[in-house]
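What follows draws every value from the coordinates through simple rules; no lab data is involved. All of these numbers come straight from a predicted model, not from anything done at the bench. Cβ atoms are built from the backbone, for glycine too; each structure is taken alone.
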Structure P
Amino acid sequence: MLTDVALDAVGTDQAPDPEIRGAIMACRSLPVRVHLVGPEEELRALLLKHPGAGRLPIVIHNATERIAMDEKAATAVRSKKDSSIRVGLKLVREGVCGGFFTAGNTGAAMASAKMVLGGLPGVDRPALATPMPTTKGNPCVLLDVGATVDCKARNLAQFAVMGEVYARSVLKIDSPRVGLLSIGEEESKGNDLTHEAFALLKQLPFNFIGNVEGRDIYNGNADVIVCDGFVGNVALKTSEGVARFVRDVLRESLTRTIKAKVGALLARKAFNDFRRRLDYTEYGGAPLLGVRGVCVIGHGSSNDRAIYNGIRVAAEFARSGANQCIEEELASQAINTPAPESN
């Protein structure tokens, strides 16, 4: 049975070519039906240029407007009611599609998802979760990375529940280890927000391992790491910059020092494996958790491989039933900010 996924066909910097190629790749190798959302005539003409594409389970939905990367999200969402993002999310709300993927304007995607899909019961604020590579091979889920910048302890507790359910349901991790991002492992470390959140998290019925530090994002000691959107976004952007720096320096060093043919081949193989493990295109984007539907957001520079994986992640999320599980988990927990201690 095919899972229907709506795809913003004009989201990337180079749209719509990466979206069309990614949709074709997905329909050829995954059990999905892709609904391309964008200017119908243009998309149909481009799609027909690919041999055999007409026989694939690809549907086109017309959307006359596109939200550019540099547009202010709030203004664009209100004024562009026929944008590809909004039309795609309506397909999810109406049950035509199980999920939606866009590599377009992140702020507009988040605002539109909250408006069109609405929030899950028990969720005050949504969280953008992103998979991060680890030395142990399995990704770590970091949330929030930008959806909710100013948080209360209650929000972090809800993020923890959503991240834990996502790791179990979609990533298939048994008893995910949940950590709270702070400046030290000791319970006393951190600020008022992390102190209050720690008290809430240790009461929840999952595998809470306490505070973790920035380095724990990559060593695989935690499966889910929780933080507010400000800290998470800084951590994410810093990680991207460091990964790019290491990749470029490593390439330069290998090119300069490896001269023997056999050595060069081995070095190239090792480098390609290293690059693949850090490559965001392999992870498919970040799910927006806490909304009543599946919305996955990718990089604006996504290529066809990233689009393919974004469709894959949206389909896996839709099939997992994670949102229902999140709703049930939150309904069974009384997440309240603890009262301040009396002197």
Structure Q
Amino acid sequence: MKDASRMKKVELHRHLELSLRAATIKELAPSFGIQLANEADYLDRFVIREPMHNLGAVLNKFLDTQLLLASPEILERITYEACLDAYDEGVRILELRYAPTFVRHRHENMTFQTIHNAMVKGAQRAEAEKPIAVGFNCIIQRILPVKEAEYVTDFAIENKGTFIGLDLADNEEGFDSKPFAPFFARAKAAGLGITVHAGEVNLPEAPGYVKDAIDYLGATRIGHGLQIYRDPQIIEYVRDRGVVLELCPTSNYLTQAVKGGFHNLPYHKLYDEGVRVTFNSDDPGIFATNLNREYEILQRECGFTLDELAQCNETAVKASFIATDKKAKAWSKA
């Protein structure tokens, strides 16, 4: 099996808040009252290694990392490092996403704008050093009151020069996407791309969540979306509209989006059905992964060839919300 690590790649789905390097976490944690005496302590507090009981349990594990996101200096640093790490994995077009409400929680001394400016500065530093194109998607947390979504949407639109898209994330179960439709309509009218977390959770009704994201929120990309494998009609619906799935192997395994091992992930079935699929690392820090590891899994467990992975990267180039000239320049230099 040929190694995919040298392949140039696109990543559309990487959460910045959960992309911290292990070394950075170990350096910062003691300043926030988290003592890490050894590697086992670090793994216990900050890394998900085994399949969790449910997605909600996984989301709760994020809170220790959240505590570290405490200053503009830290946010600039982790963004810069995340971009360099992605570049080292072969990524030349990188979309980072984050939820301003998540970062500001427990750090109310920072405004949304302070947070965003620091992250943009970190990305720009990386872009000045490496031929990589970086863009930011702004996340609405669906588990928060809808009023919060209005504030986040306003913020994203006000910063549409440095945001490329709007996203809806967090636990799908019990949190209908349709009430958020007006905010996504406003964002789309302002020129932002629309990507929505949907069809991730392992429920029979999950394919319908994907259709709702397309019909009501105007999504052209779906974060995860693998659960459409359950419904041939939804597969056809997604395929015929050219909607792109942002699939994340290690994440889907650890959240038990599909029971069993990696080989049970329905990715090749979706690819063979003509669905436009892309592959991503999701939360590389907390899941102890990177895009090269994801590609190894795709080759070894899911049967993807290098040519097929290259085709998926071309799909991702076209699907990226980053400005065409900016991404073309970075891709041509790869």
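Structures P, Q were shown, and Kirkwood radius over Cα pairs in Å, for residues 3-122 alone at 15.4 was computed from Q. Can you tell which of P, Q yields 19.4 when mean count of other Cβ atoms within 10 Å over residues 99-106 is derived from it? The correct label is Q. From P, Q, which structure was FRET efficiency 1/(1 + (r/R0)^6) of positions 91 and 147 (r between Cβ atoms, R0 = 41 Å, to 0.05) = 0.70 calculated on? Computing FRET efficiency 1/(1 + (r/R0)^6) of positions 91 and 147 (r between Cβ atoms, R0 = 41 Å, to 0.05) on every structure in P, Q gives 0.70 only for Q.
Taking Rg/Rh (Cα atoms, Kirkwood Rh) as the quantity of interest, name the structure among P, Q where it is greatest.
When Rg/Rh (Cα atoms, Kirkwood Rh) is computed for each of P, Q, structure P gives the biggest number.
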